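Take a look at the structures below.
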Structure 1
Amino acid sequence: MTLPAHLAPAAPSPLEESQLVLVLGGVRSGKSERGEAIARASGLPVTYLAFADPDDQAMAERIARHRARRPPSWEVVEVGDDLAAALASVADRRLLLVDGLGTWIATVLHRAGALAAQPPADAFASARERVTAGVWALAARAAKAPTVVVAEQAGEGVLPPDAGSRLWLDLVGDAVRTLADRARTVELVVAGRPLPLGAAPVVGFGGAIGGVRGGSPRAAASAATSADPGAAVAAASDPQLARLRKHGDSELAAGLADHAVTVAGSRPPAWLYRRLREALDERAARYPDERAACSALAAWHGRDPAEIVPTNGGAEALWLLAVALRPRLAAVVTPSFTEAEAGLRTHGVAVTHVVRTPQTGFALDARAVPETADLVVVTNPAAASGTLAARDDILALRRPGRVVVVDEAFVDFAPDPDAVSLAPLDLPDVVVVRSATKLFAVPGLRAGWLVAAPPLAECFRAVRPPWSANALALAVLEAVAGAARERRRAATRAAERRADLAQRLADLDGVETFPGVAPFCLVRVPDGARVAARLRELGFAVRRCGNFAGLGDDFLRITARDPRANAKLVAALGRALADSGG
């Protein structure tokens, strides 16, 4: 596309500075839904440029459908044929979503008379100049602020054999190539599936948007499998992923009393330790065989062994979601264990948050999940607050075409786990992720499993690495599955310790403690970051919660220990609050 001299910018923005994501597709391909998912997942305020003519009755139904999908907070600007003027009205701090570049080009052609049976002499030149100016204005805007452009893939569809239609095809093709040359990433949507185009993709917009990748060779990292065929994993240096992958164990250091890691106890119970010694003698010299563990877990949950998939801890099951299920838009209910989101974003899946707030007691509202989400991930009890949702509240998340994944890492601490767990329910669209780590203090063995209907279970089994669960982890799963009395005994002891900690915290001024059933207390304190730092100076590690979506630096998660340890921690917390002015 040759730009007239009086309209040409001084120089095109270099590729590495672009914040443009280009989404291409044919008619009814799902490209609009993909563009909206990318914009929604960014977490940024969005301005949506709408090109469809609301007076066109044939378009009325489609416009209404698009409006229903968009969050009410989005700003919508209707554009005529002057795209450059519309762009000038959009604040740089907002993400710009341009949906229907071909529709706008058609509008320009129509208003210039280029689609008429007898077009005016200057119609083609006038339309080409207006389109060229708009496309370059769009490219210039993307050089300074996040921009998502949804456009028709030139040539995908039947066109009438007239000069105006051929001009439309030329202009769409030229516009797409101009924008693609300057885009951080380009995707082609085919049958609702986004396919990344080009080499060395990484997370775009500085990591602000999951499911968007672009091309910085310094940051790129390749992957053998991905939610999008041929995609690469996000770079390890991505600041957002680094933030998601910080957990309680990162708070620990030599000499600190551990109230940060959510493991009930400092070592496995004696009976489990004996089973581990036996397994080490009997199984270490052989490749892992998971059949006995699957049968034991199936008997526990009342399921078939084919519905049990052992994994390298619950975290591996969550990291397999993208490649096993290939979702288009994942809704993650937060605050929660962040590895599910980290895995989804790394594999290019757009992620949106459904935030449970302290103002509502971290209640779960299924209506807050976007209807377009085909995957919902929720922890129960919640990993940050310890809040337990009723089984019916979790089941309310189900929708046709959607898979619901329930991370039940803490469910054994519930007063009646079997009454709230979804593991015993034979549901075709629900995946339950479990772990033996928390209750029996074996985080180093990575003993996890998932429960799902056979078709879903096979999806996960097909993408697992071979021998995913090691022999000792399988021995743990087999032993825990048959140890109902030991499970209840450990849960009762953890509940007593939590109640002791909660009571002691209630005696401190300036500390708000939230109810829960997990082996920790979530508290809110003034100037939480400074309080946590002072606790470290006093010899105590707690979990800072600033990287949980929906929480902030004033929230701390404190794992309950025995009463003596709890008393020491609470005394140190009182001193830290006094020292920080709280």
Structure 2
Amino acid sequence: MSVLKAVQDVTDRIAARSADTRRDYLNRLDAARAKGVYRAALSCGNLAHGFAACSPTDKARLAGTKALNLGIVTSYNDMLSAHQPYETYPAIIKDAVRSIGATAQVAGGVPAMCDGVTQGQPGMDLSLFSRDVIAMATAIALSHNMFDAAVFLGICDKIVPGLLIGALAFGHLPAVFVPAGPMPSGIPNDEKARVRQLYSEGKVGRAELLESEAKSYHAPGTCTFYGTANSNQMLMEIMGLHLPGASFVNPGTPLREALTREAAKRALSLTAEGNDYTPVGHVIDEKAIVNGLVGLHATGGSTNHTLHLIAIAAAAGLQVTWQDMADLSEVVPLLARVYPNGVADVNHFHSAGGMGFLIRELLASGHLHEDVKTVFGSGLSNYAAEARLIDDKLTFEPAPAESGDPKVLTKVATAFSASGGLKLLSGNLGRSVIKVSAVKPEHRVVEAPARVFHSQQGLQAAFKAGELNRDFIAVVRFAGPKAVGMPELHNLTPALGVLQGRGFKVALVTDGRMSGASGKVPAAIHMTPEALDGGPISKLRDGDLLRLDAEAGTLTFLGDERELMSRTPATEDLRGEHFGMGRELFAGFRALVGAADRGASVFA
């Protein structure tokens, strides 16, 4: 299968740009493999500590040099619906590998916070940094050198990127990611959005809003809208780190358990002891990263991955830029409409043909690299399939030839849009990204005076006071990674949506983030340089005329540019935002974090 020239050009550009850093990474991988990952490399005292709590049978296996040992890194907690199903996974995994004469141990746990719980709250300031904490916690879990391979149990926003960054630090080990799946569908997403908007307008109370939300988020499993959590699952599958068809199977089903058991066995089949050595550092290369970016565009995925994929790539020695993403967006068709880019949820997407249908379509049209390594063998065409249980046996069958619902998932020939859902905005204010797949064409160009705020609370207060009933572009600054950890500002969506619904031209410009559920209001996010670094956003004043043009890919201050640059940057006393809810412990992260267009990472 040949790949489109535009896709190959981006891939070649990444490879050339990354030649030295990728070579260094692969050399470190080879050196780690040469040192060995076997228990025999440990002293007797080391090893005795490592299996002291095991059963006699497992101790006997671990004391030898031939039996394989699988590490389990888990994000289980029972407060968050997406991670609650993982409670039983270690026992399932251990039972599965014992059946083939191997052992498994929970190597460690990583924190898993929920942006849905912390939206608009002080805890949200820790959200982005939790990704890098999870990466470090993963490294600690695997640092005991007891494991021949690892499986990673994680679903949501920062958890999967953090786990993968940590896994890539142990790039000589095979790694299989094991999802838990989405909860069953609740109330329709458009109904949930309608009640949120009514609450913002004061037309319904908290009781009605809570009732609506509880009917949407109602059971174990991932939230069903297509935000960062479900974008994560799409990425793990299209990049070859899941089993085929594994992403969106509901929790608590026989198929879900069968996939978990097979994932554990598959991880051990890929070790250096066998004939199919496939370490994660070889799976994640420039072609896999490009495949992930193509999948992100084709599904209208989360804007958070304009940060995470850069950080993930860097962990594998690859240098990816927003321009790479923007160039791919121009040639990748939009094939899925899942809320907020439509009214369907991921269960509907899966039923319509899901990842197997999507991957087959994109392979056939030359948008994906087929010649990649995956945990299911060489070649991405293995993933143009769906997982099924037939007579209690896990099988992988070809994806359906036709979509079960063309309004949710369609073919390349009938794409919803000729280009992807994410775009780069450039201009005299810096660079930012915007998700346009859910923004109607008539709202994609906004030229209006700025209204400047130093917090999302300031904008919400102005809205409640009736001060925003006009055309304007909201500038919410001092929300960047160095300032306060780059929180999501998704709580602004209902208010801005109300104003847009009233017929006003509105948009958002911010150095903060929006949710993976970025929706119908145009939002230029991840603005860099951020305000705390003295970027142009710090020099804007109320009334400055701005133009956001998502079609042309520009964000521009329309006044005297020299006068703008001569202004003294605004300042903000952020000390009150650096304490409480644990934020004081992250001063080092705020000091070390890089810019948004470099992944907003403390590692690069």
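Here is how the numbers come out for the structure above:
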{"item": "Comparison of 1, 2 - label where percent of Cα pairs over 41 Å apart is highest", "result": "1"}
{"item": "Source structure (of 1, 2) for FRET efficiency 1/(1 + (r/R0)^6) of positions 280 and 352 (r between Cβ atoms, R0 = 35 Å, to 0.05), computed value 0.20", "result": "1"}
{"item": "Test item: log10 I(q)/I(0) by the Debye sum over Cα atoms at q = 0.08, 0.09, 0.13, 0.18 Å⁻¹, for residues 304-543 alone calculated as -0.31, -0.39, -0.82, -1.45, pick one of 1, 2", "result": "1"}
{"item": "Value 4.9, calculated as distance in nm of label points 7 Å out along Cα→Cβ at positions 24 and 400, assigned to which of 1, 2", "result": "2"}
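FYI, it's all coordinate maths here, none of it is from the lab. Because the structure is a prediction, the values reported are computed rather than measured. Cβ atoms are built from the backbone, for glycine too; each structure is taken alone.
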